[in-house]
Structure I
Amino acid sequence: MKPEVYISRQQSYGCILCGRCCRRFYVLLRGEEVERLGKLDWGDEADVPTDFAEEIHGHPYFKRKPDGGCVFLDQDGACRMHRRFGFAKKALTCRGYPFNIVSTFPGEISVLARMDCPAVVRDAGKPIREQKNDILQLVSELHFGKGFTEAQLHGMSRDAVALLCAQCQHILDDERLSMCDCARLLMSFALRAEHLGGIFLNDPMMPTIYPSLIEGLRASLADLPKYGIGPLRRSTFRQLLSCYCRRDEELLDRGLSQRVRHAFQIARIVLGYGNLRRIGWEHPDFPIRKARLFDGVARTTPREVWSLYRKFLSVRLECFQFFGASYYGTDLFHGLKALFLTYPITLALARLHAASRASEELAAQDVEYAVLAMDHCHGRSPALNFSASRIRENELANHFTALVNILGRE
């Protein structure tokens with residue numbers, strides 16, 4: 001039985017040949033792909049890499065050139081293999097990017113376009129729903145689990161989960177709210193939903209209950225305590241932030257010297273020092289200490305500056321890609337809290353980027369950098385796939401307002 005495939009209605013994609021993905025990722029190959037790609041006939045093309053694969057931790061990957069790019073990446077940002085043989089002949093990993101294809105409810109697959117791809121961020125190309133044939137081909141080559149479990153759903157029906165996500169979308173669309181208050185309301189709503197539990201939220205009367213529940217939470221925003229967080233929780237947040245900033249290149253080398261250097265850089269970041277560039281080449285080369293992330297200064301940011309981040313949340317809610325297989329096997333409520341915790345992560349990264357260009361005011365370019373960096377890791381980073389991360393997320397979710405206040409609420 002073929003799964004039902006849901007594709008996001010909000011996104012478009014067409015490759016802009018920026019070469020970012022060909023420099024950013026180590027491309028995993030399937031065993032049979034190494035043999036198949038090795039038999040491609042390149043005719044009289046010169047300098048074609050024949051020894052193009054290397055083994056890392058027991059798995060084959062495309063080799064990288066000294067400048068960091070894939071061995072098949074041309075100087076103009078185009079893939080030589082794509083140019084010569086077309087899309088269909090490429091490795092599955094290359095054909096699959098930037099799509100995120102996961103199992104959600106039993107018998108269902110959802111597809112969104114990753115927002116760590118500049119083309120997706122800029123809505124280049126045609127809507128991804130119009131690329132359904134290519135996506136269905138990818139689905140046929142992948143293997144999926146059975147979807148959300150009863151434990152992950154807390155016994156909630158599909159309709160009840162869809163209704164819960166729709167309420168979150170209503171909050172996102174509320175133009176009365178700044179991004180800061182929107183995030184606070186979303187987290188308050190997630191915590192209240194968790195407290196009420198799946199059995200209560202399955203009640204058929206919830207469509208009439210949700211509006212008054214949300215309005216009560218919205219009205220209470222002004223009454224929430226305006227305080228900060230202490231040194232221990234600041235370190236907890238910086239530790240979570242560091243997990244969102246690590247990159248494939250830094251995690252592949254498991255040699256002792258590299259691990260010691262990496263651990264040292266992470267420790268400095270957790271303590272409030274260090275430089276994110278040391279754990280990821282795309283980050284600003286700027287000391288964290290100078291960004292004064294926890295200065296607690298209130299700032300006003302135009303709503304449109306946060307439009308890309310709002311879209312990130314909206315697409316994740318639309319496609320149910322925030323728990324289960326999309327987020328380390330977590331349950332619905334934890335996944336919802338972790339999703340909304342991306343706001344302080346994004347805010348901190350955006351503020352760091354703004355500080356690196358000597359500005360205290362956030363601009364769209366700062367949020368774009370932050371979203372690309374954050375989305376790269378949300379639900380995909382090996383560094384976040386530990387129970388310790390779940391503990392940190394729960395702790396910070398319970399002190400969300402204090403965290404946002406000290407990061408500089410709007």
Structure II
Amino acid sequence: MNCIHVPKILMPNADTDLYKWSVVACDQFTSQPEYWKKTESKVGDAPSTLKLTLPEVYLETEDEQARVAAIHATMEQYLSDGTLQEYPKGFMLIERSFGKKYARNGLIVEVDLETYEYKKGAHSLTRPTEMTVEERIPPRLRVRQNATVEIPHIMLLIDDPEETVIEPLMARKQEFEQVYDTDLMQKGGHIAGWFIPEGMETDRIMGLIEQLADRATFNARYGLLEDYPLLNFAVGDGNHSMATAKAAWENIKQNLSEAECENHPARYCLCEIVNIHDKSLEIEPIHRVVFNVEEDDLLKAAEEYYRAYGCKLSVRDAAREPYATSTEHAFVLCSTEGRKFIKVENPAWGIAVATLQNFLDDYLAKNKLSKIDYIHGIDVVDSLSSQIGNVGFILPEVKKEDLFIGVIKDGVLPRKTFSMGEANEKRYYMECKKIV
């Protein structure tokens with residue numbers, strides 16, 4: 001089953017200042033209202049996706065209802081006054097640069113929401129990488145349910161180590177019509193887009209993507225000895241946006257016939273596909289520090305926990321780097337006593353962070369006075385762990401292929417598994433699509 005569909009993309013008309021049109025995803029800078037105030041001042045009265053989205057810094061505030069009403073009215077205005085113009089069916093090939101060595105390559109398509117599920121234990125072809133917090137959906141649904149246009153910031157990852165899908169298109173980008181080429185505000189870098197009209201090229205692309213989830217290819221790529229549910233796309237960013245689109249579609253289709261469901265625009269969600277092996281994607285582990293804990297008590301609990309799952313825990317006073325193999329997951333434990341090397345043999349989980357986080361979740365549930373924080377820098381872990389009552393864990397490097405095998409074997413990845421880019425490198429809104 002093919003997960004993707006060829007959309008009719010909406011783009012702002014030729015008179016639109018794209019620098020003011022395109023703003024960063026609404027789920028960024030949620031604790032920095034000054035960022036959004038500055039964005040508002042840059043946009044001014046110009047047409048902008050800022051006026052079509054609700055920055056999450058404003059969720060559940062006193063003026064949320066008024067903001068949502070204004071969003072819906074602006075959508076209608078942009079459709080009626082020609083600000084938004086519909087292209088023929090096609091994909092958009094995009095290149096986003098940040099002033100670093102590599103640019104990020106992507107492909108704008110629409111994904112069939114019937115192939116996506118965010119509930120725990122989902123076996124759908126499109127699945128989230130991390131657990132969906134369903135309580136976050138209703139406030140976002142208030143924006144979506146009466147919207148005429150969608151402007152999603154979803155990034156879908158494909159595991160294409162041979163670079164068969166997007167990279168060859170980028171090598172031929174001059175063959176396609178360039179639609180835009182603009183700088184992005186607020187340190188967003190630069191973005192350019194090329195239109196690929198529906199036809200033999202889009203058919204070929206869809207075939208290549210479907211091939212990534214061919215059973216024989218899939219099992220061989222991940223070394224699977226049994227038939228785990230196939231996974232074509234992993235939602236790398238914007239999962240709650242996609243979950244909201246799914247929830248809205250489930251409501252809409254209750255009142256539709258089977259024939260009406262087949263081609264209803266709300267059934268399909270606009271997304272950017274990115275290869276997890278894209279050279280621009282820097283995947284970094286997120287480390288852990290546990291507060292108000294006794295090291296000996298924590299290690300004793302870990303030994304009992306892992307034994308119950310058929311694993312073996314060993315602890316050594318040795319200066320070694322953390323690592324992960326198919327048979328061993330090893331971490332560095334930091335405390336006032338210095339560093340220790342801990343190893344879990346025969347792990348019951350697909351990736352190292354799941355092996356550690358599942359134990360920590362169990363421990364914290366039984367020890368209510370202990371708390372956890374998620375840390376990006378090893379130097380910060382060392383600093384915090386040097387304080388009495390704190391224990392830190394340094395995790396192995398995250399391999400890009402581990403993200404998929406973690407979702408395949410464990411269902412979803414634990415929260416705070418990895419970091420993928422800074423806030424200003426997240427998707428900026430550009431393309432839109434009708435959903436009515």
Structure III
Amino acid sequence: MDLWHVRGGKRLTGVCPIQGSKNASLPILAASVVSPARIELENVPRLSDVDAALRILRHLGCRAEQQGNAVYIDSSTCSCSDIPHALMEEMRSSVIFMGALIARCGEARLSLPGGCQLGKRPIDLHLSALRQLGAEIGEDGGEIVCRGGKLRGTRIALPFPSVGATENVMLAACAAEGETVLCGAAREPEIVALQDFLRAMGARIRGAGSDRIVIEGMEPTGRACARIPPDRIVAATIACAAAATGGDVELRGAEAQQFSTVLHFLNRAGCDIMCRKRSLRLIAPGILRGVGEIVTAPYPGFPTDAQPVLMAALLKARGETRITETIFENRFRQVPELRRLGADITVSGRVAEIRGVRRLRGATLTAGDLRGGAAMLVAGLTAEGETLVRDRGHIMRGYEALDLRLRALGADIDREY
């Protein structure tokens with residue numbers, strides 16, 4: 001159990017380097033087993049989810065280690081295709097090993113993945129897409145058993161731009177004969193990063209960043225290097241924390257276009273935002289304004305992962321904000337905890353209405369998921385007195401040394417673990 005102690009009232013100022021992206025690192029780590037290769041990755045964040053992915057790689061027979069923010073993998077020694085439940089339940093992204101193992105071993109055996117409990121996140125789209133490539137998929141004792149057989153390229157149309165399903169198709173299609181055309185693909189920057197890595201491994205793939213990706217197999221190179229891009233959700237979180245405290249912070253390494261919808265609403269709230277190449281500066285007013293209507297949507301729309309932290313930043317804003325959550329039906333789990341601080345939030349179905357209050361007071365809160373936990377820290381930075389956030393490791397799944405980063409900006413925050 002992590003215990004986060006946050007004493008509010010401090011204005012955040014200074015420079016904050018943005019860590020490497022969790023959501024780019026995890027699929028790239030899974031992709032390392034698609035073909036035998038020696039791999040070097042730079043700018044990999046030190047996170048519990050990354051640790052879990054490395055443990056999966058080692059279980060599969062690969063050599064994998066992290067030194068600082070560098071990861072070294074030798075996947076030539078991959079010797080099995082099953083992932084036990086104890087490893088699968090640690091993170092949601094473990095399901096992307098399915099496509100990688102089908103490509104490498106012709107089969108995969110795994111249980112349903114774990115991670116944050118944000119409501120129904122079925123993997124039906126993953127399984128349907130892999131079946132269209134020729135994989136045979138069944139269930140045995142609560143485990144999913146996939147056999148690749150003879151994978152053949154085909155046209156696959158996703159009814160929803162699922163990031164995980166897009167990644168699994170990209171990985172499995174590397175081993176398919178002929179051309180695979182994936183329509184309705186997710187467009188996130190992390191998909192582009194995965195494409196770049198697969199190209200370094202010898203994949204013939206194009207189109208990432210659009211809704212149509214074409215994969216034409218792979219000619220393995222035996223070696224690949226990549227640098228993980230900055231984490232746009234971490235950048236959004238720090239920006240929201242700076243905005244909430246009336247701060248002045250430079251986000252070094254951030255790419256503004258990757259979370260431009262978040263910056264749009266922070267600007268509407270009254271923040272001045274100056275963008276440069278791979279950095280931006282945010283200067284917040286003493287009191288923010290409500291921003292009206294926000295609707296979460298797949299990229300390039302407003303990211304569901306940033307919804308809780310922006311909500312927390314606007315708790316003391318003048319006026320109202322209305323957030324409609326279209327991705328996860330249980331993404332407002334932070335609301336009852338934020339109310340303990342004195343926040344005025346009402347929820348009806350998938351809509352939350354936030355009416356700004358003049359004061360928040362510290363309280364003891366419990367984090368139930370990664371981004372909701374981060375939202376509680378942001379809110380605690382603006383509350384009077386001390387806020388204690390009890391957390392069973394959710395926050396450290398996605399944020400590297402968040403307490404140190406915030407403290408370097410002037411926050412009064414400590415973490416017990």
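With mean count of other Cβ atoms within 10 Å over residues 182-189 coming out at 21.2, pick the structure among I, II, III it was computed from. Write down the numbers at each step before the final one.
Values: I: 24.1; II: 17.0; III: 21.2.
Working through the options, I get structure III.
Assign the value 38, 26, 20, calculated as Cα extents along the principal axes in Å, for residues 286-357 alone, to the correct structure from I, II, III. List each step's numbers first, then the result.
On the way: I: 38, 26, 20; II: 31, 25, 22; III: 31, 23, 17.
It traces back to I.
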| query | Which structure, out of I, II, III, was distance in nm of label points 7 Å out along Cα→Cβ at positions 158 and 222 derived from, given a value of 3.4? | reply | III
| Out of I, II, III, which structure matches 23.3 when Kirkwood radius over Cα pairs in Å is calculated? | II
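Computed from the coordinates by the stated procedures, all read-outs in this text should not be read as laboratory data. This structure is a prediction, so every number in the text was calculated from the model and none was measured. Cβ atoms are built from the backbone, for glycine too; each structure is taken alone.
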